[in-house]
Structure P
């Protein structure tokens, strides 16, 4: 790379210069001989250069081939903090390479990273350690190792100190680490013990959007546990979160929609969200150009529509809101379509709104989607939307006419319980039309329904039983007609 030639000495050579004896690394400066000090100085220069070089992907490859990985454990245990800082810088830069990620686990470098973060007073080193945890904690094994090595407590202790507010980069790294670590429920439970949510809420007014992305992301992960929505509300988190919906940063909007969606399942939170006009702001995010923002907003609307007071009227009050839902059913992004189907299923529980979506041509769009839906998440919510859209006019008949019944029935062959449950509900609704009953009978659905009727899920049992009853009624009626025709 150009960086490699500009520095003159290739990464392979610089890597070799770092390979110094452990006995020297373990000595403090005062205990080093002149030769030791010289060797350390050369190694330190090499480490500085490699940290800089490691910003280039090609150089990372060279460094890895030159054997940098095997040197990391001893370098991170060096007495001289300068060399440790440079090594952490390198490790952090190289974290996107799979071989470095594997090394962090197999060499258990997490223990070193946590130890350095906890014990050092060097803020630069703390920042690099936190950034390394942030960058690597998408991996579940790394999150577990941070937990095992007691890395959560020192992170939150530092986050609780006001001094961190003076160092934007350190705050960015620590909040990022907390966010990614919160992907694991066991870590969220520990964060709960450490009173993390009130501190995160206090940071919602911090004037840096990257920090806010991390803080709101962490709150969203914490609120996966139901009790934390109430904790967030008591800490005064709802209003500042709703205010963030007025900003334009897409990563921030996606995370904010996510956390408010989690909170909306809590009735007290929902009440406060309504006071601050949150649902209108979330609905307006469906117009955002980011598919992640659209999907998270649609998903957040599910509990909002379910728990809002007079939700049917509220949905109608958003000018162009229902049209937007129907339009996004034709998005090329599978997750957007699935989340929109989930929101549509809630919209369609109100008869007036169901009439509106029907007039907007929702039935042909849903019928077309049934033929192409392969993703389980989409199948689950598409079936749910179809079930709820059957309760108006000729919609049931139309789904049959548009040949949606047999491909929908094929969803039952999926082993996913949630897909099966919503599909049986949809088939149960569709079976109220006699033509659909004929199609279902011909499609050999009866054995699948008998199996579902024996399920431990009460709702699934009832839907399967209703569908079987409708098919049986039609079969009996057909037999009566045949008997009459054969009688002299």
Structure Q
């Protein structure tokens, strides 16, 4: 193969000379290329990506052809051209010595070549996430807020072979992300380049931001690097160089000092600051190093930063808390006439439109489930959660006298319901909001309990014609699981 490449260079030189005789332009020999040399250096942390920078004197419009001399290359994939700036090539992942040939060609000079050897000293990058062992990644996404999700599935990887990858479904929010939470810190103090294989179905440029969060040093800032995908479909490799391109993350962007430290989490935004929808694959997040252990007080494999029950062993499916107890039966069916009801959630009535059953400022995990053929809503590790009927979904409860809710919990000792009316301006914090709350304590655990509260008990809720928000609290805060059903106003 290399003989064929050398033959191409000879033919190129001969064609240039022939053209010069006919047209007195290229390769006329009126100038001579001299002092041709080049540098070759590793440009990544593994050593296998090598950058070549050629220089010479003499000649007009000099173009350099670099043969990286890889005997395993397919065709001429290891041959690059440049007018001077550095070009790079990725060698196989092994230690080996290669002959690199640079040929300089100019409009008014004959081609000149020089060959030097470069030794690749390969050091495999640390695998931060190859998705083969999902459990160690402690993946988190935005599914609890109806946002981005990531699932581990088997797809054709970058090498064309079946492999487990992260399948990311973007929902269109400008700042949605998935998070990798390893049991050890990600160390970028000495090796600061992280790469990620990325698959997109459409040939477009998409901004992708990688953020490292939870610095191990006191007062350390999160840092981030943004890059852009190539406008090609299929697999490509994205590079995030924290030693050269990092900035401090919000709200510390204006701080010029960047500290390369050890970090607890790796966060990836696909379509950063742009409303991007679609399905993407990610794989082989590699680079940096693994540092000190991330604290895990109860040794349950869920690190403290994402553990909702830090001192009580649990499981990853329940954010580090013990298994959730759930009812096996449905609550009693409501008997209030439908004409006298405004239902937020009940199988017995037609529900009004609810904007969200979990606002983005909520503290608790939300999921839906069917129990004994009856749909219910479940909040686990509940501290507080916001339910909203905003915009066109505002509820006019002026004629209603009561609010009803069925709850079931195996571990809650208290439950609180707050109702908020946004007032005539129909906007939060517009100066005319009113609200009231009701606290319940001492109810039976492990069975359905029905509550009917007069709206007059919600002291402070003076308006009820623009009801927009319901806040549910569980006690002890952040340690309880609550199931709700049949949530409605009535008269």
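Every read-out reported here was derived from the displayed coordinates using simple, explicitly stated rules and does not represent laboratory data. Every value quoted in this text rests on a predicted model; they were computed, and no experiment measured them. Cβ atoms are built from the backbone, for glycine too; each structure is taken alone.
For which of P, Q does distance in nm of label points 7 Å out along Cα→Cβ at positions 43 and 435, calculated from the coordinates, equal 8.1? Of the options listed, only P reproduces it.
A value of -0.44, -0.67, -1.25 was computed for log10 I(q)/I(0) by the Debye sum over Cα atoms at q = 0.06, 0.08, 0.13 Å⁻¹; which of P, Q is the source structure? This figure was derived from Q.
Structures P, Q were shown, and relative contact order in percent (Cα under 8 Å, 6 or more apart) at 6 was computed from P. When percent of Cα pairs over 18 Å apart, for residues 67-154 alone is computed for each of P, Q, the one that comes out at 65 is Q. The maximum of distance in nm of label points 7 Å out along Cα→Cβ at positions 99 and 419 over structures P, Q, that is, the highest value, falls on Q.
Where does the value -22000 come from, among P, Q, when helix-only ellipticity at 222 nm (-39500 (n - 2.57) for each DSSP H run of 4 or more, over all residues; to 500) is the thing being computed? Among P, Q, the structure yielding -22000 for helix-only ellipticity at 222 nm (-39500 (n - 2.57) for each DSSP H run of 4 or more, over all residues; to 500) is P. A value of 11.9 for mean projected area of the Cα convex hull in nm², for residues 235-450 alone, calculated from one of P, Q, originates in structure P.
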